[in-house]
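The structures come next, written out as structure tokens.
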Structure P
Amino acid sequence: MLELTENVTIRATLTTNSLGALKRFVTVGHCMTLIGEFAAYRELAADELTTVPIAHPLFENAQARVLIKTDRPLAAGPLELLKWIQERMPMFASSAPQTA
């Protein structure tokens with residue numbers, strides 16, 4: 001979408017669906033990748049990678065959410081997943097609803 005909006009061409013050096021491969025590619029080379037800050041949370045906290053904000057409406061206000069129905073108890077599987085997310089993904093812990 002950015003290419004179309006700004007009438008530019010972005011040439012990919014590496015095309016993959018692996019976040020690990022993208023982060024490793026940036027770490028070992030003189031490269032960059034377009035992934036959300038959320039996707040490199042651990043590497044940012046360890047000062048292994050850094051971010052460069054892009055001031056463009058297409059990149060601003062990105063959000064991730066887990067949706068659950070109000071006043072409906074979760075089954076064991078989804079409840080375990082929600083607990084796992086809250087415990088292991090600290091970027092969601094502060095605003096996540098409490099599970100019983």
Structure Q
Amino acid sequence: MLIYNVTIKVETAIADEWLQWMKDEHIPELLQIGLFTDAKLYHLLEQDEQEGITCVAQYFCQNIEDYNAYISLYAQKMREKGLNRFGSRFIAFRTLMEEVE
């Protein structure tokens with residue numbers, strides 16, 4: 001199992017709108033692609049929230065081929081949708097993790 005982990009710092013002024021967009025639009029659209037089996041959205045606790053909230057979106061896939069297909073075919077388009085809607089009012093840091101069994 002691979003986990004595509006995206007940590008996002010979102011300005012306070014748009015946090016509620018951004019969270020709603022993630023839950024109602026972005027995550028469902030990403031899952032419809034069919035390369036990820038599940039997704040979770042978390043609010044990081046014990047973070048300095050003076051400038052905004054920090055969230056983590058985790059997307060689960062079965063193998064590296066599915067992840068690579070997402071990155072090469074869909075990632076840029078999905079990222080652009082967030083940038084077009086929210087501009088530079090958030091920042092994202094992406095990592096890929098593998099479950100240790």
Per relative contact order in percent (Cα under 8 Å, 6 or more apart), the highest-valued of structures P, Q: Q
Structure responsible for 97, with volume of the Cα convex hull per residue in Å³ calculated and labels P, Q on offer: Q
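Every read-out reported here was derived from the displayed coordinates using simple, explicitly stated rules and does not represent laboratory data. What you see is a predicted model; the values in this text were computed from it and never measured.
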